[in-house]
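What follows is calculated from the coordinates using simple rules that are stated; it is not laboratory data. These numbers come from a predicted model, not from an experiment. Cβ atoms are built from the backbone, for glycine too; each structure is taken alone.
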Structure P
Amino acid sequence: MKKLFLLMLLPLKCLAQQPIQYVDPLIGTAPASTESARKHSEAGSELKGQTFPAVGRPFGMTQWTPETRRTELKCISPYYYTDKYITGFRGSHWMSGSCTQDYGSATVMPFTALMPDTIKSPPSSKFSHKNETASPAYYRLLLDSYNIAAEITGSVRSGMMRFTYPGKGRSCIFLRINSDEKEGKMRINGEQNEIVLCNPVHRIYQGSGQPAGFNGWFVIMFDKPFSQIEKLTDNQQTAIDFGDQKIVNVRIGTSFTSVENARANLEAEIPGWDFDRLRKSTEDVWNQTLGKLRPGGGTEENLRKFYTALYHCYQLPRIASDVDGSYPGFAQDTLIHKAVGFDYYDDFSMWDTYRALHPLMTILEPERTLHMVKSLIAKAEQGGWMPIFPAWSNYTAAMIGDHAVSMIVDAFTKGIKDFDVETAYSYLRKNAFEQPGTEEY
């Protein structure tokens, strides 16, 4: 405990740079190459770190990432370092470091074309890591095939992209709903420079393939007028043409409850078109967050590993409620609920995180920990059982054990008690002495 105390109180000036500058979001995006990793993995999935270069705020609802895979299938991250082509820039709900699924996502891809109407397939681009910049608050990449500079920054529930075109050919953007079931819906409002996307979410593990009972909603706004390229239009994707525009800015609001709340989230978090201001604000949030731990020594490499690991600690669970507190009901509860006085969280990989992540958060983020405990209690009240691995707003029955007990009791013993203790205990006890039916869990 004494070592931890010293670690936290050392002045930030001991660091040569701001904490965010030590974070390398690309760590964990390439397969492991060590002999121990190869021995550990028979199936091959464990060889992959399964992280991704997520841009946004700590515990953000939606994270913004370059995309090298066009699917939401199980165990496929949106981005792999060794892939050769970029297929777009995604608003993602991937569980970083996992072998689960992305869900309710959508992708934006800039491209150029001399004759846009002749485009027959979704565009992609070669790229070089030499032209790639990744941080928690900002991502930039040069698309070699089109000579387009793509930039991303983000907030908690919203994101912003800036595309700088070369001035050769027509400036275009391709939009895709990443529904492998082809169930997405799209509405184009050219008069308002706006496109609305909806991607229904499906379960894996318990209830695999069944609808999860909610959608990923996207409100996408552009700062320039566009026309639609009809030939590429279907229910899941479209392409739009901005003519000879050199720079196109994109604002995107997201929600798990409705298009109206996606728009409200956007207007609350990114009301204007100042990309650089949003980037700076998000950088400040990350520096404040990461600066809670300040190593007093170590090499540049040590600091990079340390702060990258700490950055990964702030990926999950994710905030799933809108700015007004709305969130989708848990399990069979299909109502829209309101979290009053707390942020509602989802995607708890509790089997992995009860050991170290949640105990760390009781120290660094006691208020967020309280919100997480309240979120678990809300899930139990709506679903009838305390969940052990709640994800995509459902029970998963994934992994063994009952680790919500450890997380909630640990928080309580450390003084985080401002929740309904009796209700929490009743569901924890129910889990210990009763067994749910398959249809319940």
Structure Q
Amino acid sequence: MFIIDIMMAISNWLWGWPLLILTSAVAVYLSVRFKFFQFTRFGHAMKNTFGKIFDKGDGEGDISPFQACCTALASTLGVGNIAGVSVAIATGGPGAVFWMWAVALMGFIVKFSEITLGMAYRERDPETGRWHGGFYWYVRRGLGKSWKWLGIFWAVILGCAMVFAPAVQANSVVEAIRVSFDVPGWIVGVIFAVIMAVVLVGGIKSISSFAEKVVPLMALAYVIGSIFILVKFGSNIPHVFAMIFEYAFTPMAATGGFAGSTVMLAIRWGLARGVYSNEAGTGMAPLAHSSSSANHPVKQGLWGISEVFVDTIIVCTMTALVVLCTGVWTEGGTGAALTATAFGAGFGNAIAGTVFVVAIITFFAFTTALVNVYYGEICMTVLGGKKFILPYRLLGCAFAIIGSVGALSVLWNLFDFFFGVCAVCNLVVCFLMRKQIGALINDYLTRLKSGKWEPTSEAAANAIPELWVNDKAAK
């Protein structure tokens, strides 16, 4: 427990001013340097992502650009959107929602940048023929041999986080079910683990195919259900927005079952839940996107902007508004149970609300756990080769069972620690590789005008001439 206490203390410190300042500084710098690309080209991003969901891609890759996005969204659209937002409100108050939005707006350019780098510096596995890319690859190939240690350190931290990610997901499913149903947690955990094991056997193609079908459908169902409640409680919306902006900058006194919050609590929980939800800045998304068949790194990077918009600005906001508009956030609940209570109040039937939230959160949690374990597998490949993949999968499935009977608060705090460390590493590297990102953007805009496209690896080599020099030096 001593080590956990230290990790929690570091987590609470990290998710205050340190990460707020670092995230803001990197996001603002990249925004200014790239002439606010994420906003001036926002319409272009939407048109070339959601407007081309059936595009199979013209480049080399294992899955289509849309499948890569759905795989990444399967990781981001999960417990963080439903339980995590409720935890933020229950602990940090309504003001936490403002900081969640703030980190999303800053996350647009950061996630775009990390995905673009992941595609540019990816490699094909000589044994399996699969494409892999992400933080480790763009650190080793982009910054050179002297930085390789940071890539390994990041892989260790993320590998540790992802192995017990299924515990967080399974725990939240159990908490949601217990609002109205008396089902033993371990039963939920065993079922969760068995189905996980079956899908994981198929690898990235199996996971992406599953995600492509489930993620859009569940997200749409959740948004429709939320809108129904917001229409019903529409008169409360102006007051809710007033609270969000007021208590983002001023302390809030205790009310009902809510213990009150400080500005730092609002910042800490808003930032943490925002980053956990959309994963912008952590370096995780490139692990999925680097398998894409997009024919230019920036083309796939545009999906990062769309992801953050859907994940935080739409889905997380739906959860926040439902919880706040129904007024149940002052009753002392937290996590998935609070969200289920809010939907029960919104639908006028506690069981209906619980069933709805349980159905959504089960699918979200399951797909998130799958992708998280896949991310961890990639880290294991970096650290010790393929021999660790099977034990890692089994350990991930075991943690799903452990999490179904574990303590939610400890799990969230551990996740915050690992995510915080990953974010610090990745934000620093995105800043250090600003020239490479800028070169890729300029190359993309030039090709956009000329209409001449090449395979991703060739486009990256032409945009960043030093790519292959550093690559040879790093090996």
Structure R
Amino acid sequence: MKGACILAWLFSSLGVWRLTQSEVQDASQCQRAEHPVISYKEIGPWLREFRAKNAVDFSRLIFDPGQKELVAGARNYLFRLRLEDLSLIQAVEWGCDEATKKACYSKGKSKEECQNYIRVLLVGGDRLFTCGTNAFTPVCTNRSLSNLTEVHDQISGMARCPYSPQHNSTALLTASGELYAATAMDFPGRDPAIYRSLGSLPPLRTAQYNSKWLNEPNFVSSYDIGNFTYFFFRENAVEQDCGKTVFSRAARVCKNDIGGRFLLEDTWTTFMKARLNCSRPGEVPFYYNELQSTFFLPELDLLYGIFTTNVNSIAASAVCVFNLSAISQAFNGPFKYQENSRSAWLPYPNPNPNFQCGTVDQGLYINLTERNLQDAQKFILMHEVVQPVTQVPSFMEDNSRFSHVAVDVVQGRDSLIHIVYLATGRSSLFTVISDWFRSSALNNLFLRKGCGHV
């Protein structure tokens, strides 16, 4: 897990060096079956590492570009590091008290599970908002970014942070102070929700125990874009009748949503979701159904996504790139609707296409969004599938499972070049050069001596 820190440094340091090499490569080399493998020893002179005694599970990183610092969350610890060389500025231990641990043990959890795993790290102005699992009793704190020991307040982490370190989650803070979190709301993890809290707007969530809204989701990422907050995740496909299948989703809610009256009280009235397609075309397409990681380029309105096959299937990964306009187009199209559990899923016309979070400004329903509450209760899933920029995935790799993606955009000789970094769970990092329509895998860096997981 220390590899996360290694990756943070490599992302900013190796891109231009590799790009220079790529521009003099013969184009045919991009299509070779095997790409150069660069060992840990070879990259040693450019590599910076951070280690701390008893610190494991570096699962959350956040940048403070103004101070050129990196904040890392590990199990029971927070660290402030200098971005240029990952040297330590400050270390803060944030563990669980004994009473909380004992309560965790009494519920059948192990010593490994009954720790404080940092799962939320967000910067708001000069404050750091951070949450940890706290032995299955999640808790959040507001700290000074310049002094992590300075805690301004502490609140419950319920609906803001997962209980279990095994549950995936995502969260963001808006400029106006609202926290949007997608996580499990309860101890056993059976109540997933997309939840808004803090700030001046009323708390809202997705409908509880309703598989048409969320069906055993694994949350991946979230973004604040215009009038909407977007969430990306994978879940069991409720519309798939033949066996259990996982689909990847893009979902969104209006940031000015205040919930319903009588219907959908304390619940989103603007929640909609659409399927993301990443597949290898053919007479029988080969689908990469499971979204693992995303990276958004706001200046280009492009979303890079890593998709893999199911863990029980042959290992394969692909990178697909989506334009925000394609996602919006799916949300403006028809819904996919099922009348009852015995009915087929059929397209249904969208009664409010081009919905932009407008509100009713008079009468009983003042400030409610224009979306009809009965429609909002029934129509959740979009009929059209979001297609990527190119018909063929931007990059594909068999026998590999990519886990994280980051993208840097640099000026090439004739056009903008996208340097795509793809991390695997086996301590390696693929460097891919892309101009959207074709991609070249330049090398595979090994980030650790011997074998192990990043």
With helix-only ellipticity at 222 nm (-39500 (n - 2.57) for each DSSP H run of 4 or more, over all residues; to 500) derived as -2500, matching label from P, Q, R: R
FRET efficiency 1/(1 + (r/R0)^6) of positions 91 and 331 (r between Cβ atoms, R0 = 30 Å, to 0.05) - highest-scoring structure of P, Q, R: Q
